[in-house]
Structure P
Amino acid sequence: MFDKMILGILLIAIQAVLTTAVTGDNYVIDASVGFGRTFNGIGAISGGGATSKLLVNYPKQQQSEILDYLFKPNFGASLHIFKVEIGGDIQSTEGTEASHSHYGWDLDYTRGYEWWMLQEAKKRNPDIKLYGLPWGFPGWLRDTTDQPWKDIQTTADYVVSWIQGARSKYNLTIDYIGIWNESPYNVTYIKTLRKTLNKAGFSSTLIIASDQNGWKIAEDMAKDQELSDAIYALGSHYPDKKSTPLAQQTGKPLWASEDRVDQLARYSILHNKMLSCFTHLGLRALGCRMTLNENYVTGYMTSTVLWNVVVSYYFGLPWVNSGLMTAREPWSGYYDVRDSIWFTAHTTQFTKIGWKYLKHDSGAGMLSFGGSYVSLVSPDQQDFTLIIETIRFRSVWFQKCYVFAERNVGEFTFVTVPFFNIRLSNLHHNRAKQEYFKQLENIPVVDGMVQLQLKDSEVWTLSTISTSFKGYHPNVPEPQPFPTTYFEDFEGYNIGEEAYYFSQQIGSFEVASENNNKFMRQIVIDMPVHWFWCHIDNYNTSLNVFGDYNWSNFTASVSVSVTGENSTDWVFLASRVSAGGCRSLLGTGLFFYFNPKQQQYMLTTDLMRNNIIASGGVKNIKSDWNDLELTTNGNTVLGYINSNIVFNVKVPIEILNGWAAVGTFPYGYAGFDNFLVKKL
């Protein structure tokens, strides 16, 4: 093991060889000059839009394996921090997560799946830190400016009640709490939240603020000591590896409280480019590896929390390659352990929260030939980890893809190091030659010297820690298409549970029971408070998608009920729905609307009912449950109510494929039962 004397004189000399030029640059690692900032850990997010939705109903064996890759120490990503969305009944990227308090009179700690995810993370790693953040809020907290400050104390009580539920219902301690995802913060609210936490016995739950894009809150902290005292760490989303001098001068920890797993996938989607070149090269996790090092080197950030922990939502929704791993086939059990898992492990398996970074230019910095390095030391100064990445982000403009030169870029020479355990990942441009988290033989000290031969596009971890492991679960099932026939009567669920395979995009749907019959009910009655970057104007409607986005010709049917207080007016059954997420209102589809109160129907090609292609009255309406059926076959669309045909039309525009769906207009109670989809 390291001792203080050895650590104090540890040096690295690097000779960088770029093609034929030798730079002779020297990079010094020297703990004797003191330490840098304290490492706060690497984490990932479940939520920010229902990102773990499909994981809940995976086969138990594969479900457990997936969770191992994410949370089990010294196995896969081995996360230090797990951040989840506090559901707010609003669309928050890939879907809607249910609030634990839909209304002011309502409280239920069994809703949603984040409680389960938190328990599973803690079961595998008792030391993992838990973090909650609202993306939005239920409508009963809205003020006149569409923000959740109708009564600041009530909003603070609402958030603290979620923390109380975690403790009282699940014996979970929430270590960190955020303000409001990427939305305007309220200084009075932050100070009120701190007081409310303290009063409720949660003084150890620390506030991360403000989860915006940027560091503006540092300006307010400089003018308000009470605000500064209330905040443990400044958190910024997608900070591009930079922080401001004022943020650094606060003396508070700086966090990338949401950052990208997959820079390439995000670039591709933002610029409407195809992912084929990225997938072919196998470079999906490149942004992740650069970010974990450079957030500290160039931004002094001591924690990075990645979005998202697992892509467990339907293909066709946005940001489809943005997770540490992929698990979106519960019907088959197939999952994909992506390279992002191993790039994260290069840091997480060799460090712990509380370690110290070495200072810039004495253990952390950029490499002149491309790449970066960071060094961390355990609190007792007995263990040391060095992480080096030689990745260079070079764009070939006419291909809109990223390529790497295969060349020798340098040699590291270590002086008076006892030994190193070594892991190597290699992003060779030939995917067949790529390697991830490969364990090399320990390098002994020979005449006081150790040499590394570095190449372009590599990641190295050198550490005195010897417990790292590249976890592996064999016999992952083969991928399979979505079942060609699926029927759901909701009888197998608990009250308040979300039904499998239904992916709510707007509104909140949960299993209810009346007259000894279970069914799915849309439960939101007031417009929720949206998060700033997902403001869907006039979205007083709900949408819950289902099935295979690539389906074109299929029949869907459902029984619907619109009765009682707070009920909606219109319900719909839809096919070929083309959009979800924050673009839910912008897509096309075939939406079969039915109003039993007015005995009317209409068929539209958009969710907002702007293009009606069939409409009329309906006879023989039942007082409770009515049956809708919608068949799409080529350009022909047929609709039935209670087995009576109400339209047989040709679709005038190209609406080629998409999900089945149900929903309401406006918000309000509605029941759905005996749902069937069948591919033609």
Structure Q
Amino acid sequence: MSITETGAAEQVTLDHDPRTHAHGPLYKLAIGAVGIVFGDIGTSPIYSFRETFAGHHSLSPDQFHIHAVLSMIFWSMMIVVTLKYVTIIMRADNKGEGGSLALLALINRSMGGKKRWASGIVMLGVFATALFYGDSMITPAISVLSAVEGLTTVNAGLQPFVVPIALGILVGLFAIQSRGTARVGALFGPVMLLYFATLAVLGLIHIVDRPQVILAMINPLNAASFFFEEPMRAFLAMGSVVLALTGAEALYADMGHFGRRPIKIAWLYFVLPALLLNYMGQGAMLLSLPPGEVATAVKDPFFYLASEAFRLPLVLMATAATIIASQAVISGAFSVTQQAVQLGFVPRLRITHTSESAAGQIYIPVVNWALMIMVLLLVVTFQSSSNLAAAYGIAVTGAMAIDTVLIAVVLITMWNWNRIVIAALLAIFITVDLGYFSSNLTKIPAGGWFPLLVGGIAFTLLTTWAKGRQLMIARMNEATLPMEIFIKSAAPSAARVPGTAVFMTSTSDGVPHALLHNLKHNKVLHERVFLLTVRIEDVPFVQSEKRCTVKDYGSGFYRIVLRYGFMEEIDVPAALAKVKGVGPSCKMMDTSFFLARQTLLASARPGMAIWREKLFAWMLRNAESAMEFFKLPTNRVVELGSQLEI
């Protein structure tokens, strides 16, 4: 039985609890952001420049193409990351939180009754979330594999050990997730600071030899001339250039952990300069090498930036950075799944909190092991980061395009910006996003099918659960008896026994089915009866004073609604202990919790296809017990079963 609802029926102004967001000196938050937020985009220099010149649609590493690609990377970072995400999208926070689901909840709340738009926007937001799961599988695989492949630049004989070493690192990474990342996370910031500083220094060493690459990178005419003279090659090159932008969406998704300003400062004053210097250094190095050495260096230009003496330390540092980037993606998958559970798109799952002080540090076993299996399969199947690069990009560019649509809704319906400015910005963003997305569609036969397959499966699961819940609640409400009638007719004749009974229900009106079944079979009512509904609001956090509302029906019956944000942990016993206006305080030893468990029967009734009804029934059977999800005491719970057709 679903207890969580979005609470759309009640218009309540809910504010987040500021204590749940990161606080501290700006520089510490910025360093923390460098360690967590920028791992994905920070490790892209390892493979993105290489893929443009030595990938599936390789370019000749001559001055014309190198200058053109550098220009494409620079202006893509300026438009997509700096302007679109850092400057605009990060302004659209949902009470301090970011990400596709948080933005979707913000839009839903602001649009009110405009249902003509709402359903389509919801589907786009859900599909962006589905694509994220494909991205979260490919990122650890390609990042760790590309770093370990650097060993072959130290000793070519190590090639047979690359895949086994990468597999070992990934298994170890997923194995430690249940222990939490607090201790390891303390090292993320310093390690990534050293990593980005190394990127900058390695780039500067080679820029000195070819300083003209600086002007070549910032000159948009180099990119424009590439598209004018070789339009098809330029279009295909976009599929590799976009790898330099992977992780841009993490700036928005992780905003709640650090805040918009620390992320913006870290990007503009440290991460962006380091990345640009490194890309320029890779280009300058290739242009400075004799023709005979270019063919070797272009296969791994990132590692050839370092001399032979420093190449092994660079490989080790790059591997550490990719592990950190993978950790951030895995943690992001946990966070997105928790939001999806709370917002009603995913069944209840076992969620373990790995830190007593940081609410955002969670562990979801089923997500962790599913990700690990898929990541290992990707490494074994594709064997090299270059092959994986063919599968990379579609999920990222698809999510970026959807973010543009969502921010367009915000710009048009919520912000009072100048219409000409809005039109100009959207024209730029849509042109760039569609260009990158369509270029990546050419990768489908070579591996791009994988993120689309994962996204399609995830989208089907998310929408089936949401639709199934909606139908199930509607069927259960068809025969709902008004509470006032029940109290007047049934309650007076029933025997009353000491104690408190809590009947959990998904709706805030009518008589819960569990209450009717209990009265029918046991012929008694407790002297105090709580009808409890837990609502998940479309804000990240709910202030404690707005947590609970109580309605007194008389005769010992109370309607209680507990409200939580979609980033909060739900603890029903703790909340009930603080409820006022219901008589004596609620003691668990005198309280029984009654839950209704439905067994779904697939039927030909309109609503969903039979196969989706069976899928929903399977998901419902395998959902986490409401007892554990709401932290109910195990020895105080009674489950009453019934059958239901949807």
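Read-outs: derived from the displayed coordinates by stated rules, not from any lab. Computed from a predicted structure; not experimentally measured. Cβ atoms are built from the backbone, for glycine too; each structure is taken alone.
Numbers for the structure displayed
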item	result
Structure from which 3.5 was derived, distance in nm of label points 7 Å out along Cα→Cβ at positions 105 and 521, options P, Q	Q
For 0.10 (FRET efficiency 1/(1 + (r/R0)^6) of positions 121 and 497 (r between Cβ atoms, R0 = 35 Å, to 0.05), calculated) the corresponding structure among P, Q	Q
For helix-only ellipticity at 222 nm (-39500 (n - 2.57) for each DSSP H run of 4 or more, over all residues; to 500) computed as -5000, the structure of P, Q it came from	P
Structure from which 23 was derived, relative contact order in percent (Cα under 8 Å, 6 or more apart), options P, Q	Q
